[in-house]
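Listed after this line are the structures, all set down as structure tokens.
Derivation of every value follows stated rules applied to the coordinates shown; laboratory data play no part. Here the structure is a predicted model, which means the values were calculated and not measured. Cβ atoms are built from the backbone, for glycine too; each structure is taken alone.
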Structure I
Amino acid sequence: MPERDLHYLAELAAQLRVDSVRAAAEAGSGHPTSSMSAADLMAVLFACHLRYDFDDPDNPANDQLIFSKGHASPLLYSLYKAAGAIDDAELLSFRQRGSRLEGHPTPRLPWVDVATGSLGQGLPVGVGVAMAGRLERLPYRVWVLCGDSELAEGSIWEAAEHAGCEGLANLIAIVDVNRLGQRGPTRHGWDTGAYARRFGAFGWHTIEIDGHDPGQIDYALQDACNTRRRPTVILAKTRKGEGVLEVENREGAHGKALKDPDKAIDELGGQRRVRVEVHKPDQGAVPFRFAEKPMSLPSYELGEKVATRTAFGAALAALGTACGDVVALDGEVADSTKAAAFEKEFPERFFEMYIAEQQLVAAAVGLQARGWRPYAATFAAFLTRAHDFIRMAGVSRASIRLVGSHAGVAIGEDGPSQMGLEDLAMLRTTYGSTVLYPCDANQAVALTAAMADLEGVSYLRTTRGDTPVIYAPGERFPVGGSRVLRQSPGDRATIVAAGVTVHEALAAADELAASDIPVGVIDLYSIKPVDTAALIEAATTTGNLITVEDHRLEGGLGDAVSDAVGELGPRVVKLAVTGLPGSATPEEQLADAGIDRRAIANAVKRLL
């Protein structure tokens, strides 16, 4: 590399360090030292290898850059300033109320596709973006800046294995091996060889370099671009706080603005006005999309017994016919969730993620960032492993569709390890989420189709066992709605149920009617958003609500109902799973949990 280019890159890197110090100093907080260690790496990437049009962030040919070490946001924002995307005044609004430049990057900025900051997430999401590149048949690259501390996260190695097995050559991880974490040295310190052996075992091309040598960095990035049939990881040995004696390679400086920023800026050579002209990608690129045909959703006859998971699979396959951007991801249980129906029809749009639920959700987030509509399905219980990824999907404003089958004690003999009993609470608390719980096959079909057009994180809870079809084919079930299944002027209480307990509630209502105790029944298939109007009407007319759910007492349907009618002060009795189930038949499980028809009828009688 010519001497003038080396000088320019050194000046650009110095400016990035100075601006990182300045931004954190103005905010009084942040992570300047973690930004300073990676400044040379990002300077060479932006100046020499990144292909991105900052004036057109939606250009499908743009490279994708993900800061998995999201706490290095001062560096990212300094790069945006150097590229002319933001000005100095906005840079100095870092971490201030109302600023787009938050403490960790979020999609409030048009050049950020996914939120990062919870470590171990950027690389798994990058895998999903790289998978999208294959579908779209576009040559863009996915660059992911990782920190060495986050390599202790299991999700990193879920991503490493999947990318290696799939040979995602468009994925390039750059690891800033600066040796120091938040409280002290990282597990392997500067032993880049230890990391190289691990990535290499997963089939990655590995490159070990001095992360402060622009020549070595440039060579490594070019080598990565020329590598075929496997992903590349660049393991760059760096020094945290590089360039400032006060903090360089010193413990105790993580996550803090520098004590004397003016002295540090002078030590770095002062402020500069270096601009970087990021190379733009080719214009006119069009992502590949699959052909579409008219949709014909499956339907089921009244009285037929069909599991809602079966109806979901059939509906998803029908949706794939009509929507060429719908993709499905499986956690190695497609035969049980019935997502296998989609795989049979559209194998090129079906992704087997194996038993790696964090990577399952992360890949869905990455795919949706490129405009695909992913449905990710596994057992409801196993989605809890990916809770942090679901939480961060909400922060990203990501539109993903999650499907949890085998929910509740109704699965029967498999026992508590397989029972999703916390999923409604988990998804209800996710920012911007939608939570749906169908009770029959035709309702499941309608809700599966409705999810395709929902924004944010949406969740469909399905049941393992067959349940009677109680709704006619083609009926509509608006998100945020409910269905009143029993109602009379003399109702003395209203039972509110969803999913499998709807059928128990109907049976209980019939039993109570035979005893001259009329009660209403509401199928609350939309648990978030909830049908507040219907619940208020029931609470006002009967004064007594009984909720029944195949879920833990906390955070599920019962709490959703209480939240909706709480100010009215009706009596709300919640029936839910409070004990620890064992192995038993589905009918025995419902009885033991106190949520079957007999328990519901008895609860009404006690209430009255």
Structure II
Amino acid sequence: MKKINLLLCIILAVLAYGQVGINTPSPKATLDVIPKNTDGSTAEGVIVPRFTGNQLFEAIATGVYTMDQHGAIVYIYTPADEVKRTGQTVHIDDFGFYYFDGYQNTWNKMGGVATIYRTDGNLTGPRHVYMDGNNLGFTGGRIGMGITSPDPSAILDLTSTNTGFLTPRMTKAQMNAILNPTQGLEIYCTDCFGNRGCKMINDSADPSVPNWGSLCSSNVSTGVIVDLQCGSAVVSGVVHEGTPVSGITVTIPYTGGNGGTYPSLALNSTGVTGLTLSLDADHLANGNGNLVFALTGTASAIGTASFDVVIAGASCTLTIPVVDFTAIVSSLDCSSATFSPTVITQGAAYTGTLTVPYTGGNGESYSQQSFTQNGLTFTLPAGTLATGNGNFVYNITGTALVSGAMTIPVSFGSASCNVSATVAAGNSVNMCMGGGVTRVWATHNLGADTSFDPNIPVKEVHGNYYQWGRNAVVADTDTPVGAISGWNTTYAPDGAWNSGTEAAPAKTANDPCPSGFRIPTSAEWTALNNNSSVSRVGSFSSSSSNFGSALVYSCGASKLTLPTAGFRDFVDGTLYRRGDRGNYWSSTGPASLPGARSLFFFVSGVNTTSYDARTMGYSVRCISE
């Protein structure tokens, strides 16, 4: 009877006032709920509809929530699966109250949570953050450990009276494998200097050419030389005025080395200027040995270039003669130049020769010459001209970065000309990966028709779908969109696509990529994304017939286009989200079944470390080994 009376009251209140009161005859709002008891004897409160995030994701397909539901409130007790955090449910990543924003067409979390970034507090137990290749940066302040007020002069203040600071420890091979170490990077080398171990620092300003120097004092001695013998130095080539030095080394013998270490050197010439003598950091022999310097630069005049060499307590003056470039040709015939092999393909490693005929050679000798064009290095070895007509044969190595017409400037002394060549468009492209490093990627998805332009998204370039860790094709663009009979729901084991590490991946027999290529790691997807310009083409609308959308990575003239092929569901292989979403596997499978990492993108975002079920059917794009 009480429930009937309450309902009647509510109806009368609505009719009379347009407002509803529960446990109050005088509502102060459209709905005013007053607790029946405040002594804790009864359960009070308002319970809104409760869902899982996945249940709200399913509502997207049926169009349940529109502007008519703007302001609706629900409670989520289980967040949406990561693959279902898209569209209306893109923000449902935790439990809590959510409201529907009809203008943004998304469910948004209500309220906030206190964090270390908002309030001070005490940890109640050990904490672990798994970063999985993602960066964590702090800016705009100082960090203190063991101290609440870091010193104003220090960005990091570690304060302790009974513990120390431990740098990363690794072998010499691992140290030398660090990709583009920055100047000042420190590590502890566990097996350097005859397994005695040593703290090392890279003092090179060029990350591509590191110089690891020793910071040891107790277990590795400072280098000492009794006699440095510049008078017996051996120069491996002839230095000519006005000609860039290429491939010349200078070997200086010494006596009485003590096995200690010495730093890197870079000395500029006096007398004849323009030359630099460089030595990498290393350690001396016990007794007699040789220091091998690299000579670079261009001599400014004919004469003598001098270097005052001081190292390991010894010194001497090195002199190098600079002579006139007497080798002369009358002309170069670039129109008759030939390549072997004849075809140069963009993105493909090339090793071959360029032969350029010349006339009027005077029989004189010349030193090595080298230059780089479009990612290819052309090297003319030291030699002697023919008397009369002959040929220059340049050795070529590298990878052409851009397809199409290529002009190669060739010069010898005062003679010069341009060789014209055409670089074929290939099935691979060189992309920026950061730190001056580039990597070759396949231009097409695995299974795509490579006769089609990879940068124009059409059905033929979408390719196949693969489950993580397996090389079998589970679907292609012609496979019906519904469930696939016999869909494999067993997860592939860890290491199925990478038997190495994230930093040093090793291709396995399960990898479906062709010879010379493999599945990229999650870190490689991240490097590509962080060092490329990102754009999109097409409508990015979900439809099984929408083949025209894609994400485009650009690096200079190089482009890598990834079609929005959607995905095959992990339960039964049903196709979802073609046209507005792309998923591309990485070889990274954290040791926590059933997940693996992938690249995931949609109209307004990119996630290079998405964590997804290994039985999903995703696209594959290959990177060179």
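When Kirkwood radius over Cα pairs in Å, for residues 209-488 alone is calculated for each of the structures I, II, which structure yields the highest value?
That would be structure II.
Once Kirkwood radius over Cα pairs in Å, for residues 249-400 alone is calculated for every structure in I, II, which label goes with the largest value?
I
Here mean count of other Cβ atoms within 10 Å over residues 33-40 has been calculated and equals 30.5, so which of I, II was it run on?
Working through the options, I get structure I.
When mean count of other Cβ atoms within 10 Å over residues 257-264 is compared over structures I, II, which one is greatest?
Result for mean count of other Cβ atoms within 10 Å over residues 257-264 over I, II: largest is II.
Using relative contact order in percent (Cα under 8 Å, 6 or more apart) as the calculated read-out, with 12 as its value, let me know the right label among I, II.
Structure I accounts for this read-out.
If we compute Cα Rg over 2.2 N^0.38 Å for structures I, II, which one ends up with the highest value?
Sorting by Cα Rg over 2.2 N^0.38 Å in descending order puts II first.
Distance in nm of label points 7 Å out along Cα→Cβ at positions 201 and 457 computed as 5.0: which structure among I, II?
Of the options listed, only II reproduces it.
Could you figure out which one of I, II the value -2000 for helix-only ellipticity at 222 nm (-39500 (n - 2.57) for each DSSP H run of 4 or more, over all residues; to 500) was computed from?
Traced to structure II.
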